[in-house]
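Undergrad: Please find the structures below.
Taken together, the values in this text are just the output of simple stated rules run on the coordinates, not laboratory data. Note that this is a predicted model, so its numbers are computed, not measured. Cβ atoms are built from the backbone, for glycine too; each structure is taken alone.
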Structure 1
Amino acid sequence: MEVGALFLPLFAVYFYWQTRTIFGGDSGDLAAAALTGGIAHPPGYPLWTFLGVLLLKLPWLNPAWRLAFLSSVPGALTLVFLYLVISKITRQFWPAFLAILVLAFNYVFWLYSEVVEVFSLNNFLAVLFIWLFLRLNETAKNGELKKLLLVVFFLTGLVLSHHHTLLLIFPGLGYLLWQQKTKIIFLIKKNFKIYLAAFILALLPLLYLPLAAGRFPAVDWGHPTNLLNFLKLFFRHDYGIFLANSGIVNQPLLRLASLVFLFDFFRKDFLILGLLLALLGGFFLWRRQRRLFWFFLIEFSSYLFFVFYASFSLENDFGVATFERFLLLPYLFLTIFIGCGLALSFEIFRPLVFLKKLKILPAAFLVYPLSIFLINYPLISQLKNDFTAENFAKDILASVPRDGILLLVADTPLFDTQYFYYAYRYRPDVKLIHFSKLFREYYKETLRKYYPDLRLPSVPAKEFPKEFIRQNQEIFPILANTLVGQIEGSLWLPQGLLQRYYPSTVSTPSASLVFEENERLWAAYQQPLLGERRRYQNLFTADILNYYYRAHRQTGTFFLENGYLEAAQKHFVAMAELKPKNPEVYYYLGWGFLTQKDCVAAERQFQKMLELDPKNVEARGFLRQTYLECFQDPVKAKEYEESCLQLEKSQQPKLKEL
């Protein structure tokens, strides 16, 4: 009864704000894998994908909304079981209830309970483990231990079918089991076959991977039809089993930066009050239940080590957005500490006569989760109808001429476009190709199945991408979102959000034709900063805006270089709207005004560069050029030249150190 009373209102909240489309990040790839009966990026997430394939058979709304049930339902269940954990430890209702409300409206947890992603299911499996561990810790009866161990073995199999980060929960489990090692070892030996059968049964979702790959689905990462490919996918061979980014593996300072970011997220997401309550909670556990204190500290420390080891890149919106979803499991443990801290606070304040008589203690502490809700509601509520990712994909596909080949690189454009392409069968004439997979031998069969009219050269994998472009260049228009497969003598020209390839054997179009085509495309594109998106942007949406920004820069530069000054300036203004605090914006605006001999406007833009970055050498160099060539003022130009040289000289030792 208690479980149902908690689950229904929590699920109602998440159900109401459940997103109606993909969110950005990995959600497009996961959704496309489920839509095509395929395989998502490593480790493939077979449990989630198989459940997603089943959910897509429901008739309601669009595919992304149906798949988001794999976030909203586990999100509510996670909170229910977390309540059971905290109430079991504290033996109090209000601290457990208030603690789960804090987590329920925490930005990251709320977000990943609404969108198409694997992390809500991950949270649910984690809290199930925690609940089981507590039961193992307190039971002394062999019969109950036997049943609990059976569930532990089964859940362990499910973990291996879902997400590797859940394995980090086992150090704490090992500590608790060690406390009852004699009984545990005896029971495992006695019932080994039953436990092994439960474990193997839970591994069955892994069979989805080779079975799906055998059909050559349109979305197929790693093609695990043999043991080697299966193991590479399962162990995330391309990334590293617990690595997010192989690029900073050997740079300890950047790894330490991840921990600094982590604690900064703690402060922002739980406020100072939450951190103080967590410290109180640690004291509560240390004094009352020392074994549980060490259990939760080991678990929390395991995830701190993961954050340090995983090598997250935190230098752009996409990198930080990738990082924040891995905060979810540490947040579960932090919430348990907060719940224990609330329990201790209740004990401290309860003897006060006026609080006892008025019974206002729970109401007073309710201000805390209510504050969290009010902070995050504007950020979450606008996501329900935010179609930025979907519109971005539509704009990309609309940029491709009929029967064109579209080569996509990087997660955001590739994953978003895959979803829209397969969910709505939009532009089926376009040959959508994951460029990086052109280096994989199995991908030839995939292309042969879905695009039989393509020419597929018989050359080694390293040479395949260039030869593929060379053999298909005179049959189909070829477009990409970045320069790929560079061939001598060829040319890439801007085409809206994309770039179009022109081989050396074909005469390139005139600048006027390129200008007209780009003007037509940009006029038809979405306005990515409409409505609430101008005020509130999540990090993955911000990454989508980065692609519009770069495309505006690419188009504006081409226009400026070919004499379309007014049209170029419109694109530079659009860049400023998307990233008003980026000094680069004002370089392009200044360049445009300088080309038009509007000296005052050019000088104003370069000064803005200096305001945003006072040590910007380029800005001083452009101001020198403006005063020398536009204002015809060599004295002022000399001043900027000298300041530029002084700044370069002061920066030189730092540059040498770097």
Structure 2
Amino acid sequence: MRGRAACALSLFGLNAYVCSRLWSAGYIDQMGSVEGSYIAISRYVMRHWGDLSWFPLWFCGMPFVRAYQPGLHVTVAALATAFDLTPVRAYHLAAAFFYCLGPATLFWMCDSLTGRRGYAFAVALAYSLFSPSLLLSSFIRARSGFLIAQRYQVLVHYGEGPHIAALALLPLVVCGLHCAIAESRRIFIPVSAVLIGALVATNWTGTVGVILALMAYFASRVGEIRAQGWINAFGIAAVAYLLICPWVPPSVMAGALTNAQDSDGTHIGGVQLAALLAFLGLLAGLHLIFEKQKVDRNLRFFVYFVISTGCVVLGKLWGNVSLVPQPHRFHLELEMAVILLAVYQLTVAWKRFSKTLQWIALAAVAAFCLFQIRGYHRYASSLTRSIEIESTIEFRMAHWFEDHLDGRRVFAPGSVAVWMNSFVDTPQLAGCCDQNVPSFEQRLAFFTVYSDMNAGSRAAEISQLWLKAYGVGAIGMTGPQSREFYKPYAHPHKFDGVLPELWRDGDDVVYGLPERSPSIAHVINASQEVIQAPVNGLAVDPLRPYVAALDDPGLPLADAHWINSHQLQISTVMTPQQVVSVQMSYAPGWEIRANQRLVRAHADALGLMVIKPGCAGPCSIDLIYDGGPEARWTRVAQWIGVLACIAWPLTQKRARSSTEIFPPHNTSTT
């Protein structure tokens, strides 16, 4: 055990040296990174401990659990709160920790599976200092260069902290299940459930990655695991989900699946089904060959892992076939699989080398490692340069919105949208991330405002209709000379002379959208509700009656103010035939009372909330979000999961006396 711990710590220390600047980093010169959104969630958690039901800052509001899997962000918020750190410092500290943890956990898994410590250390060392995806894809190489720290680039340049954290947990999940199923160690039943739950509660990409890894692992054990072992495996997975279901409820999982497909147009269909059948057929064929040759179970696992991740990543990069949404993002899982298999094969060849050749090879490997350690450290340091955040356009525009718009919703551009809520609490129409957009119509709005595709001379008019329909009071525009990172607008000057200019700094401008009332609640006639969804971004006729109602002086005004982050109060005067449109994304789980009477709400064709109070005269409407029945039953389910974690290991010893998970003799050979 001491030798294993020493190896793991040395790997952690090597990676800690590579990312040494990240441990103490504040804001760094990576404004194109998505980490600003993750920091924003942690900042929100720090300011709302105990009130994490509704998240009003993005996409016209959404349940907090839908903003992102909370695992890493709550961890960062707890770290910042406990040690009095800023959210950005705590985030980078956590990111550095998980970056360094990944190779150590991979070593632990390999050592546990194979019992070959030298092999396990070589795998983790190669994983720390080499990225085989750079050899497999010119697309990745073009974005990265050659022999650079790919994992660090993904972590810092692209901001994929949750994915890196999930990658660090993946080997522990495999190792835990191996110990629970293959070695029948009772303590690893709850440990495995907790690890699986923690990974799923951290990142969707990592969740798909661990599914690919577990498919490979269990495929490698077909014919070895008996019925009770399979029952235990599925039982552990079920308990894992029970433990986290209040934070990742079924509605969030369904929404994430739909949105992930919409994000890049990869919809699960015939191509994916055919690929799955071909994949299963390939596994079945290989299983027959491996059984006949009595191939080592671990080698089977590594081969299957390469095949599963390779089909996803290389199917897209080599064949332009997307088997899952955003397949290129799984190249880090592919790297792990390739290294596991390649080093395994190299260690087999190693035994055939003469002593002289082994010493020469060791010297070459040592020289390469020293070269890579130096190169990785330099590269990581070059990506981790401190920045005066107050001088950035992201900071300056965000604070202008906060100081001048009195909490009204805004349309922030590009990287300003990504970073804004890590600085201020101004709500915005956009947010993070693709898998969390509440309605397809909001996607249409974003795309149309940014691209003006086929809008021609109507670009400004069409954009205004979308923005006003979603309650936007001001829009930030960034031109070609802007310091904003993405510069997302096809026509950044379309509002010149059309909307009032509120603020300008060179090519960065804020325009105001005329509005009769800054409230997010509006009394309208029932006939003015948006009942038909626009078929595309230019088909805005269904929006016109509604937008006209917002500016109609003949309709009553409605005052809306937040009592806290999950409780809204609306006051107005209206007739029974009128309804209240609330420019907030509809979600089940709101309790709504009009003059103390319980009333219902529904979603209009834009995904916004519509309430029919039935009031005649003064009307006080109180909205309280508690998550509804789903939140209540998932909390009960979580307690069932906790009790299962406690009780199951206590009963497992008695069960094992009558039912073995594995046959008494393993026929595979090493």
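Undergrad: Where does the value 1.01 come from, among 1, 2, when Rg/Rh (Cα atoms, Kirkwood Rh), for residues 103-374 alone is the thing being computed?
TA: Here the read-out was taken from 1.
Undergrad: Assign the value 17, calculated as relative contact order in percent (Cα under 8 Å, 6 or more apart), to the correct structure from 1, 2.
TA: Derived from 2, not from the others.
Undergrad: Comparing 1, 2, where is FRET efficiency 1/(1 + (r/R0)^6) of positions 271 and 439 (r between Cβ atoms, R0 = 41 Å, to 0.05) highest?
TA: Result for FRET efficiency 1/(1 + (r/R0)^6) of positions 271 and 439 (r between Cβ atoms, R0 = 41 Å, to 0.05) over 1, 2: largest is 2.
Undergrad: So helix-only ellipticity at 222 nm (-39500 (n - 2.57) for each DSSP H run of 4 or more, over all residues; to 500), computed for just one structure, reads -17000; which one of 1, 2 is that?
TA: 2
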